Structure 1
Amino acid sequence: MALPHLPHPHWPPGLPHHLTLPQTSLVYNAEVSARRFPDKPFILYYGTPLSFAAFYDQVERLAGYLQTVCAVAEGDRVLLYLQNSPQWVIGYYAILRANAVVVPVNPMNKAQELAHLVQDSGARVAIVAQDLLSPLMPLLQPGNGAATGALSHVLVGTYSDYLNPNHIDFPLPDWLLAPCDVPSAPGVHAWWQALQADYRPSPHTRGPDDLCVLPYTSGTTGKPKGCMHTHRSVAATAVGGMVWFGRTQDAVLLSVLPFFHVTGMASGMNGPLYVGATIVLMSRWDRALAARLIERHRVTNWQAISTMVVDFLAQPGIEQMDLSSLQGIRGGGAAMPEAVAKRLRTLTGLDYVEGYGMSETMAATHINPPHRPKPQCLGIPVFDVDARLIDPQTLQRVSAGEIGEIVVHAPQVMQGYWRNEAATRDAFIELDGQRFLRTGDLAWVDDEGYFFMVDRLKRMVNASGFKVWPAEVEALLYRHPAIHEVCVIGARDPRRGETVKALVVCRPSYRGLLSEEDIIRWAHDEMAAYKVPRIVEFVDELPKSGSGKILWRELQEAQDRQDRAHSPTQEGDSP
C-alpha cells in the first residue's frame with residue numbers, strides 16, 4: 001500500500017508530486033486569460049459565444065456596480081442564486097473582484113433555506129436569476145439588511161439576455177428564452193442596467209489566504225454549514241484538476257455540473273478559466289441537448305456524475321451521434337455501475353475516470369490516474385494530499401486492507417465552518433502534528449494504494465448482525481438489465497432487526513413486465529443471501545440533490561418514519 005508522501009506506484013507519468021500554487025487571488029486568472037486570449041470564446045452558451053475579453057470587462061463593470069450602488073465592502077458575503085449561465089460566472093468573479101466573498105446557492109432552494117443562508121452568512125446583497133426571484137423577494141428589506149439579517153439589494157439577471165438567435169439552430173425550452181421582466185421595486189436592480197452604468201471598482205486587495213467562497217453543506221445532518229475556503233484552497237483544485245488531466249487552452253469542456261456545487265465550480269469553471277479553455281454551458285441537464293452540444297462544439301472533455309451518464313446513454317439514437325471529439329470523461333459523487341461504464345466504453349472508447357471529494361475540500365482529494373483507472377474506485381490521493389484511514393471510534397490507523405474513515409490533510413481543505421466553532425472542532429483531528437479533516441466516509445485501500453468507498457459512516461444496514469453496505473448492493477443491482485436507477489436503504493424487520501430494501505426505477509421498456517419478486521430472485525443469484533433485498537419497491541423516480549446525487553438519506557428518513565408509524569412498540573423499544 002502506498003504511504004503518505006511517498007511516490008505512488010501508478011502516479012500519472014510526467015507529473016510532479018508537489019504542485020506549487022499561485023500566490024494570487026482567483027481574479028488574477030480572469031485578467032490573465034483575458035489578456036492572453038482576448039477574442040477566444042471563454043463561454044459558449046447554447047451556441048452564443050462570450051470572449052475572454054468581454055467576460056472580464058463585464059466582471060469589472062459589475063464589480064464596480066456592486067461597490068458603488070450596492071455598497072459591497074471588503075469581506076462582505078454576496079449570494080449567487082442562479083442556474084449555470086454566463087451571469088453565474090460573471091457574477092462569481094465580479095463578487096471576488098469587489099473584494100467580497102461568494103455564497104453559492106443551490107437553485108433548488110426555497111424560502112426557508114434561503115432565509116437560513118442570508119441569516120447565517122450575513123449577506124446583504126444577492127445576485128439572482130429572473131426565474132428564482134420570487135422566493136428571494138420576501139427577504140428584501142432595503143436599508144435594513146445589516147440590522148435584520150435581510151437583504152438590502154438584489155441584482156436580477158435573465159438567461160435570454162446572453163442568447164443570440166443567430167447562433168442557435170436547435171430548439172430551446174421556453175423558460176430559457178423568457179424575456180427580461182425585472183420588477184420595479186426598491187432595492188431591485190436589473191443586470192444590464194448595472195453593466196451599462198459602467199462603474200469601475202476600487203483596486204483589488206485580496207490575496208491567497210483571504211476568504212474566497214462559502215459553499216454550504218447539503219444539510220443532511222442539520223442546518224447547512226458554510227465551508228470557509230480561501231483563494232488558495234479554491235486554486236488547489238482548480239489548478240490541480242487541469243494539471244492532472246493535462247487540460248490546455250485548446251480544451252473544450254462541457255460544463256453541465258452545477259456551479260453552486262464545488263465539483264462543477266472547480267472543474268467546470270475555475271480550472272478552465274485558469275488555463276484559458278472554452279466551456280460549453282447548460283443551465284439545466286438535458287441529455288439530448290448535451291449530445292447536440294458535444295457534436296456541434298467538438299467537446300473534448302466532459303465531467304458528469306454517474307446518474308447523468310446513465311440518463312445520457314439511455315436516450316434513443318445516441319449511437320448515431322458524433323461523439324468522436326471526446327478525449328476524456330470523468331466524474332464522482334457516486335460509484336459508476338460497472339454495466340454502465342461498459343456501455344460508455346463501447347460507445348466512446350473511453351474509461352469513466354472517477355474521483356472523490358466534498359464541499360469541505362473544494363472537490364477532489366482523490367482521482368484515478370487517467371492512464372490506469374480502476375472501476376468503482378475513488379482513485380489515489382492527488383497533489384500534496386495526505387489521506388489516511390482511521391478507526392472512527394479509537395481514531396487510530398487501521399491495518400492494511402481494513403475498512404476505516406478517510407481523513408485528509410491537504411491544501412484544498414477548508415479553514416473551518418463559518419461561525420460554528422463547535423462543528424469545526426468536531427470536523428478535525430490532529431495526527432502527527434498535522435490537522436486532518438474527518439470526512440465521515442468509510443473506505444479501504446488495495447495493495448496498489450487505490451481507495452475504494454464502502455459507504456458513509458452512518459449508512460449501513462445491520463441485518464441479523466451482518467453489516468450490509470448499500471453502495472455495494474446498488475452496484476450489484478445495476479447489473480440487472482431492467483434497472484435504470486436504484487437506491488438501497490434499511491427497513492425495520494421484526495426478526496432480523498433491519499433488512500435490505502431497494503427502491504427501483506425501471507427502464508421504460510421493462511415497466512410492467514416484471515415484478516418485485518423477479519428482482520429478488522435475480523438478486524439471490526448475484527450476491528450473498530444477507531445482502532439480497534427482502535423488499536423491492538418500484539418508483540417512478542428517485543429524489544436528487546441540485547448536483548444530481550440521489551438523496552438516500554431523505555429516502556431512509558421516510559422509511560424510518562413509516563416503520564415507526566407501523567411499529568407496535570414505543571420508540572426505542574426492541575422490536
Structure 2
Amino acid sequence: MKTADQALYIPPYQADDQRVVAELTSHFGAAAFTIQPTRTGMPVVWVGREQLIAVLQFLRQLPQPYVMLYDLHGMDERLRTHRQGLPDADFSVFYHLMSLERNSDVMIKVALKENDLNVPTAASIWPNADWYEREVWDMYGIHFEGHPRLTRLLMPPTWEGHPLRKDYPARATEFDPFSLTAARQDAEQEALRFNPEDWGIKRGGEHEDFMFLNLGPNHPSAHGAFRIILQLDGEEIIDCVPDIGYHHRGAEKMAERQSWHSFIPYTDRIDYLGGVMNNLPYVLAVEKLAGITVPHRVDVIRIMLAEFFRIQNHLLYLGTYIQDVGAMTPVFFTFTDRQRAYKVIEAITGFRMHPAWYRIGGVAHDLPNGWDRLVREFLDWMPKRLNEYEKAALKNSILIGRTKGVADYNTKEALEWGVTGAGLRATGCDFDIRKVRPYSGYENFEFEVPLAVNGDAYDRCMVKMGEMRQSLRIIEQCLNNMPEGPYKADHPLTTPPPKERTLEHIETLITHFLQVSWGPVMPPNESFQMIEATKGINSYYLTSDGSTMSYRTRIRTPSFPHLQQIPSVIRGSMVSDLIAYLGSIDFVMADVDR
C-alpha cells in the first residue's frame with residue numbers, strides 16, 4: 001500500500017535544536033552524556049558504549065522520532081590534539097540521525113579504545129546500518145557485534161589493513177612496489193567468486209535449482225563498475241547481492257593530505273555529473289569553520305551554476321533511463337541539449353564537466369561579459385524541449401508499461417533505507433533541503449517541489465522532469481536579479497587577496513604567500529553542511545585540528561544508501577524490472593564508492 005506523505009507537516013528548520021538533549025537527559029540522566037560544542041548545526045552527544053543501543057532505540061521511538069539513520073562512520077582520534085572536554089578515545093563512531101517531524105538532526109558518538117574496538121550493531125533499528133557498519137569495519141577495523149556479514153565493502157576481499165587509520169600510508173610511494181604475479185592474479189580472481197552460502201542464500205529449492213547470474217561489473221545496464229549477483233528462478237529474482245567498491249579512490253583519505261583549497265577539485269569527481277554542485281557543500285562547510293559570510297552576489301552565482309548542473313545531470317539521466325527500457329533516439333537529443341548547457345557553463349567557468357570553480361569565500365572569478373545573453377538563449381530553448389521529451393518519450397506506452405508499478409516503495413521504507421532526493425519525493429514526501437533547510441539564499445527564490453505518490457520507477461522519472469522545469473525557474477530569477485558586488489569575501493581565510501593589494505600592504509603580501517604555498521589554517525572545530533544535490537542529499541562533515549589540512553573529511557553521498565536498498569525492493573520481480581529500476585535510481589559509482 002502506498003503512503004503519500006503530503007500531509008506530513010515539516011516545521012521550520014531548527015539548527016542546534018536542544019530539545020532532544022533535554023529528552024535524553026530526562027530519560028537517562030545528565031551523567032550519561034557529554035555534549036560537544038561544534039559548528040555542525042546539531043547537538044553532538046557522546047554516550048557510553050553500554051548505553052548506545054538503548055539511546056538509539058529511544059531516539060527511534062520518540063513521539064517525533066528520528067526516522068532516518070542519515071550517516072554512520074568513524075574517526076581515528078589518536079593524533080587529534082584539540083579534544084578538550086571530550087571523552088578519552090582512540091577511535092570513535094558517530095551516528096547522524098534525522099527527524100522529519102522536528103526538521104532537525106542529532107549526532108550520537110561513542111568512544112572506543114584501541115584494544116577494544118567493539119560496538120553493538122544498529123542494523124535491527126535501521127536496516128541501512130548494514131553497509132555503513134561494513135564500511136567502518138573495512139576502513140577502521142571496528143567490529144560491530146551482531147552484524148550478520150561483517151565483510152569488506154569497498155576494499156577487495158584480499159586487502160590487508162584498514163586504510164582510514166592514521167598510521168596507514170596515504171601515498172603509493174609509501175608502499176612496497178606492486179607486482180601482479182600469475183599466482184596473485186589467480187588468488188584475486190578466486191576471491192571474487194560468489195558463494196551463496198556466505199550470504200545465507202540457498203542454491204536450490206525442494207524441486208529445483210536456482211540460477212545465479214552476475215550483472216556487471218562491466219555491463220551497460222549497471223551504470224558503472226557495479227556488480228549485482230542475482231538468484232533466479234527462471235526470470236524471477238528470488239534474491240540479489242549488490243557488490244560495490246570497484247570505483248573506490250580513497251577520496252576521504254586524500255582529504256587528509258590536501259590543503260583546504262586544494263581539495264576542491266577532488267569534490268568534482270565524487271558525483272562526476274554534478275560539477276560545481278559537488279563543490280558547494282564542501283566550501284559551505286569550510287566557511288562555517290572559518291566564520292566566513294559570502295557576499296550576496298556569490299550566493300546567487302553559486303545557485304545559478306548549481307542548477308545548471310542539476311539540469312545537466314537530469315538530461316543524462318533521462319536519456320539513459322529511456323534507453324535502458326528500449327528506446328534509442330532520446331539519448332541523442334538529451335546529449336545535444338547538454339551541449340547547449342555546457343556552452344554556458346564553459347563560458348562562465350572556463351571548464352565543462354569538472355570546473356572546480358567555487359572557492360572558499362566565493363567563486364574563482366566574476367561573471368564574464370555576455371553571460372546574461374547565453375543564459376537567456378538557453379532559457380528560451382529548453383522549456384519546449386522538455387515538452388517534447390514528455391510528449392514523445394515519457395508518455396510512450398512502452399515506457400509506461402515497463403516502469404509503472406515497477407520497483408515501488410513507500411515513504412516509510414524510503415526513510416528506513418536512507419533514501420533522499422527524487423526517490424523520496426516520488427513517494428509523496430515533500431522534503432527538499434532547498435525548501436526545508438535553505439542554504440546559500442534558496443529561501444529568496446520562488447520554485448515548487450515536484451512530488452508523486454506511487455514511488456515507482458515511472459514516478460521517479462517524472463519527479464526529475466519536474467525538477468528540471470523548476471531549475472529553469474530558479475536560473476531565470478538569477479538572471480533577472482543578479483546583484484552587484486564582489487565575487488568573493490574579504491576575509492583572511494578565504495581565497496588569496498587581490499594581487500594588486502599585495503603591492504600596498506606587507507601583511508597582505510605575507511597572507512597571499514602563505515595562502516598560496518600552505519593554504520589557510522582553519523580553527524579547530526567540526527562543521528557540517530548538507531545540500532539537495534542532483535541525486536539526493538549530499539553532505540560534508542569536516543573536522544579541523546587547527547591545521548592547513550582537514551583532520552577528517554566525511555563525504556556522505558546519496559547513491560550509497562540507494563544501492564543498498566535494491567534487494568528489499570526488487571525481490572519477486574523480473575530481471576527486466578531490475579534494469580528499469582537501476583535506470584530509475586540515478587546513480588554513478590564514483591558517488592557510491594568515493
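Comparing structures 1, 2 by mean count of other Cβ atoms within 10 Å over residues 56-63, which one has the largest value? Before the final figure, lay out the partial values.
Details: 1: 23.0; 2: 15.2.
The maximum falls on structure 1.
To which of 1, 2 does the computed value -8000 (helix-only ellipticity at 222 nm (-39500 (n - 2.57) for each DSSP H run of 4 or more, over all residues; to 500)) belong?
Working: 1: -8000; 2: -11000.
Here the read-out was taken from 1.
Any idea which of 1, 2 comes out highest on relative contact order in percent (Cα under 8 Å, 6 or more apart)? Before the final figure, lay out each step's value.
Working: 1: 12; 2: 18.
Of structures 1, 2, the maximum of relative contact order in percent (Cα under 8 Å, 6 or more apart) occurs in 2.
For structures 1, 2, calculate Cα Rg over 2.2 N^0.38 Å, for residues 8-167 alone and state which one comes out highest.
Values: 1: 1.19; 2: 1.05.
Going through 1, 2 one by one, Cα Rg over 2.2 N^0.38 Å, for residues 8-167 alone peaks for structure 1.
So FRET efficiency 1/(1 + (r/R0)^6) of positions 136 and 528 (r between Cβ atoms, R0 = 41 Å, to 0.05), computed for just one structure, reads 0.25; which one of 1, 2 is that? Don't skip to the answer; put the middle values down first.
Numbers: 1: 0.25; 2: 1.00.
So the calculation was done on 1.
Rule-based calculations on the coordinates, nothing more; no lab input. Owing to the predicted nature of the structure, the values given are computational and were not obtained by experimental measurement. Cβ atoms are built from the backbone, for glycine too; each structure is taken alone.
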